[in-house]
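Structures given as structure tokens follow.
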Structure I
Amino acid sequence: MEADKITQQEKKKTLAEREKELVEIYIKWKKSFIFAEETNPEFKTFLQPPIEINRAYDHLNRVLAARHGLVEMSAGHSIEEYVTDNFDKVKGHLYRAYFDVLDWISMNLRESIAASFKPYSKDAIQAVAPEYFSQVVPLVQELSEKIAGIRNNKDVVNSGTLKLLEEYEVGVETLKGLRADTNKKIPGLAAYESKKQAEEMEHEKKIREQQIEHEKKMQEVELENERKKWEAEKSHFKRELMIALWAALAGGLISWAIVASYT
């Protein structure tokens, strides 16, 4: 019933109302298309939307030709029917062009949000932007599912297309806001990572210094042990030498005493 009601409302629109509606869609498309080009990571142009605009322009010229009497109508067809039919086709191509641009923007924004946080550790994100995991990621996932539903249900000849486009616009604006918010966190994330890296380097430096100090002490201990061992060996050698000397001296005295006893 609602669809039939909308269809009847469409039929009652005046030519001026139809023209105004087409211009409004085109203005939205152009604004979004420029935004898409400027925010595309590689600054590349998506060709499909301009193709749809070109097709819309073709049908619009058919409308103008009919209104200026440059088209001959076949039997059973009126100028009004011809104009209405081509106006509907213009709108259909504009809808397709706008849907394509919103698809392009939403994919770029979702990719941009994820890519902007990719270089940073989970610790950095939790410290600087804790809402990323608790709010941003779930919201992006929710919007992705909603957008998928809109893309699946879009039908340019359906009377509910305008409502779907409006829902899509809301989703894209939400993504724009999320990207703007996440971009504001990048300097803080970079600063956190730099600070953390400096702290880690300082920590590693202290560990190296401790290792060097420990190795130095171990070398000193080893040298001291070697010195003590040498001193012990030298002392032992002296004792053995003295014993040998005293033994030799004693032997000499005994021999002298024996010789002296026979003389």
Structure II
Amino acid sequence: MPALDQLADAVRASAWELALATVEEGLLDDQIPSLQRLGRLGQLGDLPAFVAELAGELAEPQPERLPHSGPLAARAREHVRQREALGFAPREIVSELLLLRRVLGRFVADERAHAAFDRLVTGCVVAYSAFARTPPPDASFQTVGDPKEQILCVNPGAPQGGKAPITPAVPWFSTQGVIPDAPSAPPTGTEWISLPDLYTARCVVRGTRAWLLVEPIKTPGDPRPVVAAYDDPRGLHAADVSIALETLVALVRGEGAAWLAAN
């Protein structure tokens, strides 16, 4: 198995071709309409330089470093500014990054590299379908229209990848299956109930399928009930947001603070 620095060298050497492949993907079926009105150099922009910078992060990964700091983040912000100046909509800019992730994934068939690409490219988007066990074959939200596509999963507790705690938050009068329905308001007089240190979550990828696997921490002596791991094809869909709501709020707060600090 090649070392990560060898894979990084291969990505760096093919930066122009990978950027071009990303543009071609964006032009296909008009996925990124703004590309249509640009010449080839405008379509590419600084994508080759962005790919080369990403290769450097692959060679020397620093997962402990905040996503909004460092040369790659600076390059990404510059790319966004250039695209905005050309009239790209926010949706198009995000789509371009996701297409780049797909192109890179096809170029490097190595799970270590894929994990790094997910951390560096798709961490800007949080999307997932939550399940308390492996989804059944007929599971909802697990099919793609093209075998080259991939269901997206980004763990709100660890956008860079891996397993992390998540904290649900639900109103007592609409618990959405996270906890049993309460007959009355809690004695604290609050409408919201938070459940820290009860669950962890991690993204699981199997072929084109991907899901957020929610698992109880099982602390001895903890009497709190947990969601049932039943075979519902929809998984925890009714509680997709609530199951990690406090974690999502903290993530948005942190990203907002990082944006203000950088701008």
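Throughout, read-outs are computed from the coordinates displayed, never taken from laboratory work. These numbers come from a predicted model, not from an experiment. Cβ atoms are built from the backbone, for glycine too; each structure is taken alone.
Assign the value 0.55, calculated as FRET efficiency 1/(1 + (r/R0)^6) of positions 131 and 187 (r between Cβ atoms, R0 = 35 Å, to 0.05), to the correct structure from I, II. Let's see the in-between values first.
Working: I: 1.00; II: 0.55.
Derived from II, not from the others.
Using FRET efficiency 1/(1 + (r/R0)^6) of positions 107 and 179 (r between Cβ atoms, R0 = 35 Å, to 0.05) for the comparison, can you identify which of I, II gives the largest number? It would help to have the intermediate numbers written out before the result.
Numbers: I: 1.00; II: 0.20.
That would be structure I.
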>> Taking Kirkwood radius over Cα pairs in Å as the criterion, which structure among I, II has the greatest value?
In response: I
> If FRET efficiency 1/(1 + (r/R0)^6) of positions 91 and 243 (r between Cβ atoms, R0 = 35 Å, to 0.05) comes out at 0.85 when worked out from the coordinates, which of I, II was used?
Replying inline: II
> Can you say which of I, II returns -12500 when helix-only ellipticity at 222 nm (-39500 (n - 2.57) for each DSSP H run of 4 or more, over all residues; to 500) is computed?
Replying inline: II
